[in-house]
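J.: So, here's a batch of structures to check.
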Structure P
Amino acid sequence: MAAVSLSNARAPFILVIDIGTSSLRAMVYDANAHEVENLIARRKYQPDTTDDGGSTLDARVMFEVFTSAVDEVVSRAQNKIEIAAVAASSLASNVLALDAQGEPLTPAFLYADTRNARAVEQLRVAYDWVPIYARTGCPLHTAYLPARFLYLRETQPEIFSRAAQFVSLHEYFLQKLFGRAAVSLSFAAWTGMLNHANNDWDEAVLNIAGIKRTQLSPLYSARGSFEGLRAEFATRWGMLARAVWYPALGDGAVANIGSGCVDETRVAVTVGTSGAMRVVLNAAEGLNKLPRGLWMYRVDERDGLVGGSLTDGGSIFAYFTRHLQMLERETLERELAEMSPDAHGLTMLPFFAGERSPGYHGDARATLTGWNLNTSVVEMWRAALEAVAYRFAAIYDLLRTAIPQPREIVASGGALLHSPAWIQILADVLNVPVTASGEDEASARGAALMALRALGVIQSLDELPATLGETYLPRAEHFEIYARARKRQESLYHLILDSSPPNPLS
């Protein structure tokens, strides 16, 4: 949806902080959940990666990135408006350790950091994770915190013993701004440590992880908020001095909300740096129906978010752009669209940073077969897009055991929305219509909607419908070709990964 001018915007105004894997945005939304023109600041960065699977962000640098973005928005607004609330969407499953003075002891470990793969195996051998999975909705995996804490305990025992708190990046920001932090139920669900039955930290998992409840932030509902910025920041950001601040929500949850996928009639597919397919449904029902291989997170106290995720999505675009001879984007998109389904003869496992759903082989790596001297860059690119679509199809097959046939699938995320060819591939592979979201910033808009509901401006999340774009209809003849190609990928998957360490779901 196009941004609305400030003169046409309607109060109250919400400042949204959208923390992604490779960029942070600060933007203002009005009472109709419209982005306000020119009141946006973007900051780009890249995670620090290592050959052994590390993926981290420096928390101090990220706080400077955050405050710089807010500075820009405040400067652009020039006290023309007053911000009623500050909401946040954040990449999930990130964590860092703080000392007793609130200073970082470690960088923020991201979901894509797989150095704790051995810890996953240790936990699998030592504990029956099936009942834990049933309570937390999260299988054993490198992205979740139990294995992260075990890894830190064993590899950095001195730092682990000095840690007074374990927080996410947004919690660290709140700690700096208010002297205290909180975590939403939504965000806590991504840790793999939230008990959905009582909406509290799971005592057994805390014991397994070797941490105390006091080392984690208090849990807040979707309406829980902070007030009273420290004097330094209240002076620096006068227009925010009286605003209420909400703890961050998981980016996947608000992406669903922002793209209009607020119940089980619509399934959301988001591809940014990573990828996910998700549906909102009642939390108790979702946990009871949870298909083995998927996860359940949270939107709020009532609603769950059931789905599966891929570690790699748009990250593959970024990798190819860096390392392969590239065509102009328009030329590439045209050639991708003109290529026949599976015409390249390539089979790819797109696990550049490990597999998440549905097999959870955290230490899996990408594999490409069928490559020969005549294989072109465009063919490799098309093979990658199809390979990711096949992984979404594996998630969709499981999801369909828990929900009725959805009305439509809504596509969002920059990587997907900038490639109509990829959306069409997805529709053909899934054999279901896929509608492009008309919301360029679905996660940020979703965070704004949650804040508007918490403020009482709206009563329900579907009160302000999302804008939708073009619908891509599946082509039966392409679906049949892709079904055969999917079987080929599944054969390669089992050939490569069945010899890996046992699946944490087994």
Structure Q
Amino acid sequence: MVYGVDFLQYEDIIKIINNPSQGTFSDKSLSQIENSRNNVKKIIESGKTVYGINTGFGPLCDTRISENEIAQLQHNLIISHSVGVGESISKDLSKIMLATKIHALSKGKSGISPHVVERLYQMLEKDIIPVIPSQGSVGASGDLAPLAHMVLPLLGLGKVWQENKITETQIVLEQHNLEPIQLGPKDGLALINGTQFMQAHGIWGLDKMKYLLDLADLAAALSLEAFQGSKSPFKKELHHLRPFKGSQLVAERLNKFLENSENLKSHENCDRVQDPYSMRCTPQVHGASRNAWLHLKESIETEINSVTDNPLVISEEEAVSGGNFHGQLIALPLDYATFAAAEIGNISDRRCFLLLKGEYGLPRFLTKSSGLNSGFMIPQYTTAALVTENKTLCFPASADSIPTSIGQEDHVSMGSISGRKFIRVLENLERILAIELLIAAQGIEFRRPNKLSILLEEAHSLIRTKVEKLEDDREIGKDIQSVIELVKSRAFNVAI
């Protein structure tokens, strides 16, 4: 993957953070950076007043800065904007921010100094990863505070991850024989103006949500087997009549998961007319969430390959102040994807509820001696709590705007909050689906000796490598945690 030249997909960024050598520069990308820098020099030499190059920032844009103060201006910008608070984002999210910022700067419209981009690349390559607070961005004017923290190490300031420990930047730079660098005209503004904090959460969330969407189909199929429901609602002909991409895909996947199931075949001629919605409407509900995922993917990948700082150096004569830093274009899709992820958890909880009711050959709470034993009664309390917590996280941050910078920035996206909530909902969804898998696996035990499809037998066996069938009450919390770990490690084969 060539920075500044190739169209990078979200999977490419994931590959880069796992192996930084996957991202490289070409003669073209280096030339783009150099040409853009030369254009900044020519603009300065012409004596033109250009925002952020020889003026103050925000409402101070009407304050002219002398040529001998330009370097100090850029330094002051970084240290004055490093005002993030709260817990640090994960090291991987910081890596994504670095990779996406390198890619954007390498497109040659930011006027950045080549040695600054080179140092960012070295930081990623040498695993000198900035510690970045999670709170403080309003998602317009770029993710100013998080990006300022991201580039503090360029100045020898701030803190960085050293493996999995947090260390003062200066100590780590000395270990790598690196000196702090001096910023030139436009460097600071190019570094902290952009949407890389929002992008990072979107990229990480896309990757996590893709697996969880696939896993949700597997969990639904396993629950349907335990319920001995019907797979006729997943017929291709039915979904051809309402051809949404997401629901068609989910129906196709469910049919594959349930293919040649002895268990379902044994119940084909039962007197049940139709299943409850949480079983029957899985393609429609899961499918709607997949459509939201596709929308977010398109939006984030457009953003990854965009230039989002300000002003942008269009030519040797012109630097244009615009609004490419405004996060609304990805804030809305991030909120939409958050609702979509929450709904996957919502319907999963309903399937858990169905399996515990004691109907159609299943004992109440999936234990033969209910009363003395509570069985799986309380794990559904946990899913209910997680589902409700997710609902409270579904208020769209992008629906709000608080003016900043004494009114110069009078509409902001709050997309950084959208991104953070998206990740929190996905983490809760991991736990909800783990509990559904655990409950469905117990339900299957009451359908034996019937066999499931090969794919579902594999999934059931995987669960049983960590959790035994429940006979009498025990610490189910430990069982839940064991399956959560399976989910987090992506041990289930969901790619069919």
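Every number in this text was worked out from the coordinates using simple rules, so none of it is lab data. This is a predicted model, so every value here is computed, not measured. Cβ atoms are built from the backbone, for glycine too; each structure is taken alone.
J.: Here helix-only ellipticity at 222 nm (-39500 (n - 2.57) for each DSSP H run of 4 or more, over all residues; to 500) was calculated and came to -17500; which of the structures P, Q was it taken from?
T.: Q
J.: Looking at structures P, Q, which one was semi-axes √(5λ) of the Cα gyration tensor in Å calculated from, given that it came out as 51, 22, 19?
T.: Traced to structure Q.
J.: From which structure (P, Q) was distance in nm of label points 7 Å out along Cα→Cβ at positions 191 and 439 calculated, if the value obtained is 5.1?
T.: Comparing all candidates, it corresponds to Q.
J.: Thinking only about FRET efficiency 1/(1 + (r/R0)^6) of positions 15 and 455 (r between Cβ atoms, R0 = 25 Å, to 0.05), which of P, Q has the largest value?
T.: Max of FRET efficiency 1/(1 + (r/R0)^6) of positions 15 and 455 (r between Cβ atoms, R0 = 25 Å, to 0.05): P.
J.: Taking 18.0 as the value of mean count of other Cβ atoms within 10 Å over residues 215-222 derived from one of the structures shown (P, Q), identify that structure.
T.: Source structure for this number: P.
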